[in-house]
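Multiple structures are listed underneath, in structure tokens.
Rule-based calculations on the coordinates, nothing more; no lab input. On a predicted model such as this, the values are computed, not experimentally measured, just so you know. Cβ atoms are built from the backbone, for glycine too; each structure is taken alone.
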Structure 1
């Protein structure tokens, strides 16, 4: 394998590309079936609050993904100022030494430098590539894939891919920004936090007072888009030959990553195998995790009328993400890192299988000192007997008495 050669994806279908905000989430993504994972490092990745990877952690990610034949892409999709460039180039050289083979960029100069350094280059959706003429320009600059603007339909993405002769990647699931391809300055003005530096405060989710006739005031959320879900459209993505399907969410939880990866992995595998696709079950799997309601966005063409949620911007969720399995020994003893408080009296604990199945965990939890625990604090560690093969699996809870 050469320096820029990537792992082969499923030969007859799109690559499933999943986010990871830190190393443990990368393990989750790979465990639940990702073909590729994209991450951000200490510079240039547009997600200040995602946790992100240090350079040593990126090297760990490189080793782990290669061992599992999963591709790894590092985001460098900042639009750099003159002051950014020296630091960015030094950082890119460090990524190269660390074994990174592919980067996601938005800026033509960063693209040029990345190709000179030998990286495979994917063009970010931040570049707003919407036509094959621009895609051909990026291809001439050395880009091998275009993450097209979210304003394109599946068929438009496929037409661009054919006309330009370059791979097309499309977002299939996750949060949507109402601004054009994510280029928004509201956060800069109202909070002094630069969205192009990963500091967006999501002003589009805020309530606004609408002055009607100077006497009647209504509080609405006119910029609050629903989340994207393309599960029912997976057959069309495959039929149109779209090269990669991308899940949004480097700042999302392990449970979000596990549920979305499992659902789209199953949808792709079932369709490619000619098996019946139980879309309703898979939609339920992703719907149980925190979301703002779902829309197909532009994937079917013009967004549907229900693409906004005017009357609220809060998340809805059927379950609570609780933790993930750090390791498991040969006797089935699993060390669970609880990311949120757990109370056995109030919550039923479940283990999410790779196939999206859930298994109720009714066994005792033990503290590392061997004492039985019915309550676990946030960031606590507990030990439980779990089914073999539970390493890196995710756990969640339902309030006792709630319907599954």
Structure 2
């Protein structure tokens, strides 16, 4: 983060450049004027005093000191800032989009129901075959199935040729047969029959429902429940109080998404999404002029994390999500989204204060150094100019150190 310049730091560099030109111009003019009305010695002294007092030390440190302090504060409070521009962009955020599983919920699934549709496979065999496929997956749903299989001490076969089905499930070969664990959307998209009434009953109470396919035939079902993170609802409430719109983006079924949204107090949510759908929705909001923050934790969130103005990854998420993000929530706590926004606003305020001081004090200091108050007996020496220049640098540094991550 320290190697990249934000827009305000680029502005600071431009101001410092123009300050140099102003100092040279005023210094030369003051030399010429004093040379005419006095002597060479006093004229040189005026010019040197102008150059000393206009030295842009304070301006050069105004933004980098605040950046270093904010990055340090973020790290101390579980926010790893990878791109410093993200904090600047976060000041303008008006839309926060969030994945559901693992971001708003614990991602700690519990199997609530599982059974077979086939006379050739028992309920336990269906779960065992699902576990065989899910061994290669990092998705939280996989962990729930594996935990249940371990609890029941079920044998788990080896799996070959495993492949991820983005936003829909996982496939591979088990016992010489092509098998998949997929969502209901995969079945619908591929015209594979499912019991819609059963699906609605299970999903309407918040379950994520997955199906076992063997040779593209629907063989069994598993329903898993998740819990909302304790801090998530409060975070949503505070976002709304700041006139920031929270939106849930999830690949989960509509009924499960609605249950979670109702529990969290979210009125806007999109369900049964593929990774490209999440990215498309973010772009739609950006095209309308919104500044979008995306918070996610999975492989499926990587494209949307990259697309968003600020991508935020849950620290406990996948390596792909973490790599795609601008900021990482080390503690995996959704409440830290609020800390990002607060730190961003405080950082921006301190930068502006320092920038105004670093450049603004020259409006008074340079004319004084040139001798504008000489008629009333006030004439700054080069030594006094050096003290004032140093004092302005100290003020900028002290102001930067007073930055806080909370209000």
Structure 3
């Protein structure tokens, strides 16, 4: 059944927007007339220009992971209460504020009504529902435990969102401090310093080296600020274009894993994603090879993605899981050992989730340590720069004072 998006006016002349499902536009208009509204526009969401025909949402519609997580948890709760899937979807649709997500779920509901599985109905809408989610839901439908799988999926999505928010919130403060410090220094070097040092330049006296250096830097910034912007834009564009290539992406991902201080944090985040995602998929009955095929697109690193693909090939040929991962030299020893133990004991998914828990704790510790170290380093760095500016200005003043006396 098609889904129509409408704009209409109520009795008071207030503009209304929404969606209605009907077999034809005539039936949709009839349903809306029963609601006593005047239709100003009615369009099939799958035939509207500028929209994804499979998703029914505009390119600028944003669907956040937390919205999807809440949606999955609500459907799980309703199914657990014995409500049929179609009715559960209808109940969830009625309380969704995101119009893009509302259109998608309306199309999913109609697809389920037509006899398709829930997973098959979700699969075309890749912008909202990832292959990981679709495969877990398909596994839950096959095993008859859809509500349990949906609950686990909601827990998994919320865990991913929480980890991301922890990192972002911990790095916001240093980023704000650095931005403010940069703006202050730029103001000092382009406005304050030239005004003060102009007095010394007009005196035609030999200036101390720090003062001469400060004047030279200030003059260069004022005269060639456009060159900095041009070089930055050129470098940014060039690096971005290079990263889009296969070779550039691999080199960039290698750099992220090896860069000082933050490389270790980035590696731990990727390992946590790998372990948590693979453990969740296996726990919900998704075959190992299919799980690895999904996981390689979740880690967010081309080097790790290639390693996982090679491991998948070897496993398909009969190899164990831990051996190709160990040979790659990319994954940490603790993950290799835990996978090895999990394979031998038949508790692979539990071991993977334990590794993810351990790695998440290490991520929290690393982020807190970095945050506590960055603050004093930033303060010291800013103090050194400001101190240099102050000393450079005061030195000629002291010399003038000595000449007067």
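Thinking only about percent of Cα pairs over 36 Å apart, which of 1, 2, 3 has the largest value?
If we compare percent of Cα pairs over 36 Å apart over 1, 2, 3, the biggest value is for 3.
Name the one structure among 1, 2, 3 that semi-axes √(5λ) of the Cα gyration tensor in Å, for residues 73-120 alone of 41, 14, 9 was derived from.
Values: 1: 16, 11, 9; 2: 41, 14, 9; 3: 16, 15, 8.
This value belongs to structure 2.
Comparing distance in nm of label points 7 Å out along Cα→Cβ at positions 177 and 297 across 1, 2, 3, which is largest? Working shown, then result.
On the way: 1: 1.2; 2: 3.3; 3: 4.0.
The structure with the largest value is 3.
For helix-only ellipticity at 222 nm (-39500 (n - 2.57) for each DSSP H run of 4 or more, over all residues; to 500), the calculated result is -16500, so let me know which of 1, 2, 3 that is. Don't skip to the end; give the middle numbers.
Values: 1: -8000; 2: -16500; 3: -24500.
Among 1, 2, 3, the structure yielding -16500 for helix-only ellipticity at 222 nm (-39500 (n - 2.57) for each DSSP H run of 4 or more, over all residues; to 500) is 2.
Figure out for me which of the structures 1, 2, 3 the number 6.6 belongs to, where distance in nm of label points 7 Å out along Cα→Cβ at positions 337 and 377 was derived from the coordinates.
Values: 1: 1.8; 2: 6.6; 3: 2.9.
The value was obtained from structure 2.
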